[in-house]
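The next part holds the structures, each set out as structure tokens.
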Structure P
Amino acid sequence: MKKIVWISSYPKSGNTFLRAMLSAFFYSKDGTFKQDYLKKISEFPRDFFDFKPKNNFLNEVKEYEKIQKKISSSDKDVIFLKTHSANLIINETFPTINKDFTVCSIYIVRDPRNVILSLKNHYNLDIKKSFSLLTNEKNFISMNNKDLSKGYTLTLDWASNYLSWKNQKYINTIFVKFEDLVFEQEKTFTYILNKLKKFINFEIDQKKIENVIKTTNFKYLRQLEEKEGFIENKIMGISDNKNFFFNKGPEQNFNKDLDPSILEEINKKYKNLLYELNYLKE
């Protein structure tokens, strides 16, 4: 019954980047990435609810067990799902991530001082609103269409999202850094695949890995987006945003681009975790 492998992260932390790699490896013959492969890895909860009037998170979370059970009842051997949800139990009753249907998860963490700049670009916000989004411990993201809504995702703030996965004891989780995915892509992707082999059955093909890296490195994805557009902009509700989805990536530099006062606030708020993750050094 356990078939779901979660690709989890706080928003703008490399989730789609890793999803491109995994979709190319598992759903192509030779590891060559095409944007259509992203459709094979749905986002939860966004893709599993319809727009409804006066919808809310609690109404949806009550349906999570039934939906995740149905997903796991598929005749497929494994189902990858993307999520930005925190891993919590709501009202001591409703888990956002159900261990009974989960094989394992992969969590990508990214330096919040660069995350805030990506949030600013992605949602076309000013830096103060981006800071509020990053640090709001009760934050949701959802899809809205006039008086209709769906897909409430309980992201919380950057630290709470990460800690909800780190501190839980029921789901085996592979932790990686966005920075390692970008700057040591082949090494980090191979590490993820070797970890995954402990939980799901597949063969590691080195030639396939090489093709994945060639066609999913950040520069290639940016050129692909410039040529074809990004397939998920409309789904994400950002089709009017003229900024690139694959924007700066490895070139994002908070020391250069982030307002010093905001940088200081983030360093202060997340000091302990930044040291723990080696984003701050003594």
Structure Q
Amino acid sequence: MSNNDNNCQVVRELFDNLPDGSLKILQITDTHLYADTDGKLLGMNTQQTLDEVFEMTRNCGPIDMILSTGDLVHDSSVVGYKRFQKIMQEPGVPVYCLPGNHDVPDVMRETLTDSTVVYIPTVIQGDWLFIFLDSTISDSEGGNLNQKELDILQASLSEHPDKQVLVCLHHHPVPVDSKWMDTMILDNADDFFKIIDQHSNVKGILWGHIHQVFESERNGIPLLASPSTCIQFTPEKDDFDLDTEPPGCRWLALLPNGEIRSCVTRLSEMPQGLDFNSVGY
């Protein structure tokens, strides 16, 4: 059995025998596309790796939506966003995007105008409310939720107490035990969690940014981060370090009762070109 067959078997097992009303979701994060399809991030062609990850997902069964949790485009180019939009249209399901520190939110909002690939603050599907927060700071790699975003979070949760909730953002709201990466953490996580703690219907928090798998929980709420579709960062390193793990993605099953099931799949091998001597980007 090929690695792709193995990946699809894992996903099918995740999605098997779900109760009626469950949602099947693919998270794609940190794609870092460029205007130029030959654009490389630390030697890795990000267009090529996104294509390969998408190809890996193609035969793993139907999904209900895609979540893209930031750093869609590395150079914030309109051309890059348009190509991202075209790629994401292919599965024919809704795609919900939020900005990362390499994105420009206004450019995203003006460019992602297709009805399938959208940048909006909230959406309800079935028993679930999805909240998409902008944690970016202009000209900074770090994260912050300004008062407008905190108000969106509070109002959305208050208005829909009957819905199960997945909160999505780009920056990590808890340390990941990597000193260099934790300098780019959400800097007002206390304000964020103060609101979260008021609402028992928050069932999960999902982010990108850290280019690695992270799975923990806080007060019983799953905390999930996922591999990038391009370069990976080695977990629990004090200094910048590129991992040998291949690009990948995360799959989520959201059940009507608020349970979240999840798995990660990766390409079978690391694509060529990555410069392991890099000390940052």
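Structure above, values below:
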| quantity | calculated |
| --- | --- |
| Highest-scoring label, criterion being relative contact order in percent (Cα under 8 Å, 6 or more apart), among P, Q | P |
| Comparison of P, Q - label where percent of Cα pairs over 17 Å apart, for residues 140-179 alone is highest | P |
| Comparison of P, Q by mean count of other Cβ atoms within 10 Å over residues 4-11 - largest value held by | P |
| Of the structures P, Q, the one that 3.8 was derived from, the read-out being distance in nm of label points 7 Å out along Cα→Cβ at positions 76 and 132 | P |
| Which entry (P, Q) yields the derived value -12000 for helix-only ellipticity at 222 nm (-39500 (n - 2.57) for each DSSP H run of 4 or more, over all residues; to 500) | P |
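Bear in mind these aren't lab numbers, they're just calculated from the coordinates by the rules spelled out. All values reported here derive from a predicted model rather than from experimental measurement. Cβ atoms are built from the backbone, for glycine too; each structure is taken alone.
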